[in-house]
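Once you scroll down, you'll see the structures, which are given as structure tokens.
What follows draws every value from the coordinates through simple rules; no lab data is involved. Keep in mind it's a predicted model, so treat the numbers as computed, not measured. Cβ atoms are built from the backbone, for glycine too; each structure is taken alone.
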Structure I
Amino acid sequence: MVLAERPGPTERTLRSWLLEGLQTDRKQIEHGPHVKHPWWRVMCLTGVDYFSTLGYQPGIAALAAGLLSPLATLLLVALTLLGALPVYRRVAAESPYGQGSIAMLEKLAPQWWGKFFVLALLGFAATDFVITMTLSAADATAHILENPFVPDFLQGQRVLVTLVLLALLGGVFLMGFTEAIGIAVVLVFVYLGLNAVVVAAAIVHLLEAPHLVVDWKQALSVNYSSPLAMIGLSLLVMPKLALGMSGFETGVAVMPVVKGDVQQRIQGTRRLLTTAAVIMSVFLIFTSFLTTVLIPHQEFLEGGRANGRALAYLAHGYLGDWFGTAYDVSTIAILWFAGASAMAGLINLVPRYLPRYGMAPEWTGAVRPLVLVFSVIGCAITIIFDADVDAQGGAYATGVLVLMLSAAVAVTLSAYRKRQRGATAGFGLIAAVLAYTLVDNVFERPDGVKIASFFIAAIIVTSLVSRATRSTELRVTEVRLDPLAEEFVNGAAGEIHLIANEPHERDQREYNDKLREQWINHRLRSSEPVMFVEVSVPDASEFETELHVMGEERYGHKILRIESSAVPNSLAALLLYLRDRTGRPPHIYFHWAEGNPIVAMLRYLVFGGGDVPPLTREVLRKAEPDLERRPHVHVG
């Protein structure tokens, strides 16, 4: 006989370090980390994603809209302040534990359809958050390689540099969440301060050369017939600027990190969202106008010095290469760390859904394993897309817009249910605008849907595999007996004997025949207390449930009735509970059932039933290794 080697001290230490802070209690997961932070510090964590888009957004706007870039950006700002911001302020109020719009929509679809709907939305959320990490790191790499002081040996090493940045980002989160917030605060203040200096320098230059504004206005009048034509064309190109609306979903996802009770958390998150949106809107309006007027259009094109780095072009041009390099470093740092907000969103969002559905291992309740998993995924995507910013932009915009549209739909339905007609109409209009923006983006860049579909398929497949492998866990968080059930249990002297019965088989003859059958097959004495137990399954898609046991007397028989998500697991949990109450392992008796074992297993996984006797025994075997303490299962 070969004994399995026990894990050594190093392995145990590594495991303890990885699973430090593991949370399996759903209520604790909802409340988030023990260490909370003021709303403005959390805003910096989510803001590294939102604010970092200044690094490339003016260039994207110039390429998409040309001379109309300031007007198209102004429309984007209007959609942000009048559309996305009110939507997410309401989402924050209705999901104070950071579940977001996904939780609001989860209740609309019943049972398994609801679970698959949530998995699809999680697929888009994963697309948004993971591509945020890879795209931002790739853009940071572009800024590194464009700087005049960068050594020549790094040229052509775009993928390698991006992988190093992703590894460093993962390393920060392996150290801890508080450290990540501290870094974010420094980066945001430095980056916004340097941007303010660049904007001020550009305004001074523009005041010294007012003819540039005159030239821009003349070019508009020559190229466009009327102001209405300008507005119409700006509306058409606005979806291409959707990257400038990122950060709202993350802002809600990290709500559990905001300091205070529930109401203080809601108010803090609303301040967070509003402050970030106002700051970003001001910068977008100024930078889109200044870059359009001051930078020749050919510099925005591929290979141009302002391609993907318009403000850096101004920083180098007006403030010199040393200041420009300092600006590059801050841009690189915040673009690199923009993935931090995405990582924070993922490690707060995933444990709220997949483990609760039984569709992820329990270790997903710990931060460090999730960080490693998402870091590996990010590195794989970087290699697949060759660290190309443009190739990932479509997927990023698609993920952002789908989540925003789902939020707008969720708050519209919420307002409708509460009979708030004005709010329903307003949010409905926002949802329509976001739907148009999403559809236009999908037609323009279909790769985004393809990538999101891959994430959705991967999440569904891995979730179903996890659900199948975890199906024989106990899956019951608590057992509660109503007064009559308590009376039945307290009145039972000696060992407790239960007879499993189908809920639909409830006529007097059925009870009498099953009781007589067990007396004959198992030689039960008439003096031994016997109770029937019936389990109904209203929603088999749920994984963990509280067991509410209701007592009932019918035809002179004592009956325990239960509603649960799976029959075998509920029976096993009840038996273990009764053993702990009485100090003696109870007995349960089943009528022999025949059928295809594969079909029975599928019935168990999908409908919560299946071949109940052996499955009940297997759940008990895993839950109670001690054979002497394990409840007894009889089949006859």
Structure II
Amino acid sequence: MYRSNGNFEAFARPPKRDGHPDRKVHLVGGGLAGLAAAVFLIRDGGVAGSAITVYEELQIPGGSCDGLLDEHKGFIIRGGREMEAHFETLWDLFRSIPSLDTPDASVLDEMYWLHKSDPSTNPNRAIRDRGKRIEEMSELTLTPQAIQEIFNLALTREEDLDNKRIDEFFGEEFFASNFWLYWATMFAFEPWASAMEMRRYLLRFVHHIATLADLSSLRFAQYNQYESLIKPLVAHLQSEGVMFRSATQVLDVLVTDAGGRKTVTEIELLVGATTGDTAGVAAGASGLGNDGTTEKIAVGPNDLVIITNGSITESSTFGDNDTPAPVVTDRGGAWKLWKTMAERDRAFGYPEKFCENIPEANWTISATVTLTDDEIAPYLQRVQGRDPRDGRIVTGGPCTIKDSNWLYGYTMSRQPHFAGQDPQQELVVWLYGLFSDKPGNYVKKTIRECTGAELTAEWLYHIGVPIDEIDDLARNSARTVPCNMPYISSYFMPRALGDRPMVVPDGSANLAFIGNFAETERDTVFTTEYSVRTAMEAVYTLLDVDRAVPEVFASSFDVRMLMQALYYLNDRKPLSEIPLPFGGKLIEKAALKKIKGTYLEQLLHDAQLV
């Protein structure tokens, strides 16, 4: 496997040279990573679809990319997906997937046309004081000390960040800035999170610094992630003959190690058993058995086993308007499998670093709110300045409530957010809070303790609904489904190099790990891109596909992006107004004189630094 960029590699089709017509491929996990791997196996690896089996412990594929209508609870989305133009492997995947809604178009075509007609922006990125815009909305409000701390972390080598936390590198001035408010709530970072991952984000998304205040660099699908992304993927794979085995938990994957060569020889399954993740049940995927039956599958030396290890949505539970989501932490099948394998071979990582000892002050709760009449929409329209029923993007990413004890926020995508939703009758809003250990401002409970109606009441309080109307509207004008996700913050746990297994471990003959708990260089977790990138790398490595994996967008190596970031980090100030020590000012003045009339001066001028 090798990496490259440019049109020559991007548009090429590799020669089909799979020399094992009897090869079978076992994909453990039917989330985005597993589905992407199946596409690459067929499209680029020459593997027949009928030779591929996907094992999924829920009744439906999609993993964390869900979005369903439950006949008892209503619309449910555990989260959403923020995408951007430089998700190179994601768009490489979806250029090949036919749209289910637009004739003669791919999913990528569909999203491209949609973005051109309705580009994403957020007119009100953050509020306070019950619906008022925050001060200096368009500024990042970083002090020189905070900017220096950003530079210091970015310049630290990754190998020097083992087990370090973000708050070990930044002080109070940084955490008080709009930059941190926007950054944390866009990406779900918390002060205790991994400094290593924070550094990766800084380098990976340096090109987003200019748009943190309005989120205009984001891309969104027409509907929720399940209907717009997963359903077309599954339909395409089914048309290729891929076999899906649902309600099937992989208990163990046996690996022999002979002289450093690791080979999978057997897979053990539990078929028809109730899993630890209740999301499938809540989303209408009930009908699982009780104890299930075990089954063993022999794996030949030319067969492949590709595993999605770990899961942020294992053990998800759901409440309703009158009931909080129960707290369950049984770790589920994905964590149990990874722990079982890693205990035998530490080349497969240290899953306990991610699924154990998660801080109390973390994000665990989200909620799907369905507005059932016209009573609440006017308050939302007043805050956002947009009609939620006109079919266009409403919030364009999160609107964050700065003075919320929970650091509460909400998003509202294009309506309808579900194909079966009538936006004239129902509107869907998604809520989340990053701090789970503090009582709310209106509801004096922690977010974990709240019913659906209480979660909506807290939101209505913050968007300025009159106090005497809040409880009535929360109960009678909205239907809210709370979701507890005990492992949703596990991606960001402080980690060391080696805690995640390599996509293809050293010496592996037929085994790979994919998804956001597998290790690849430079890219960032909690993204659809990371899932697809690891899938592509796994397939290309195991099959020796003669086509490059697109490299991670190299914004941190682009001097134009770095200059732009410097300009916006300093709230759009030219070099002459950026505070520097006296000696630095002298050097700057001499340097500007030296480059006058050169291309370097032109670059500085284009970045608005001079």
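Each of structures I, II was scored by FRET efficiency 1/(1 + (r/R0)^6) of positions 217 and 497 (r between Cβ atoms, R0 = 25 Å, to 0.05); the highest score is held by II.
Comparing distance in nm of label points 7 Å out along Cα→Cβ at positions 433 and 457 across structures I, II, the highest figure comes from I.
Consider the structures I, II: one of them gives -8000 for helix-only ellipticity at 222 nm (-39500 (n - 2.57) for each DSSP H run of 4 or more, over all residues; to 500) as calculated from the coordinates. Say which. This figure was derived from II. Taking percent of Cα pairs over 41 Å apart as the criterion, the top structure among I, II is I, with the largest value. Of structures I, II, which gives 64, 43, 42 when Cα extents along the principal axes in Å, for residues 169-408 alone is computed from the coordinates? The read-out was computed on structure I.
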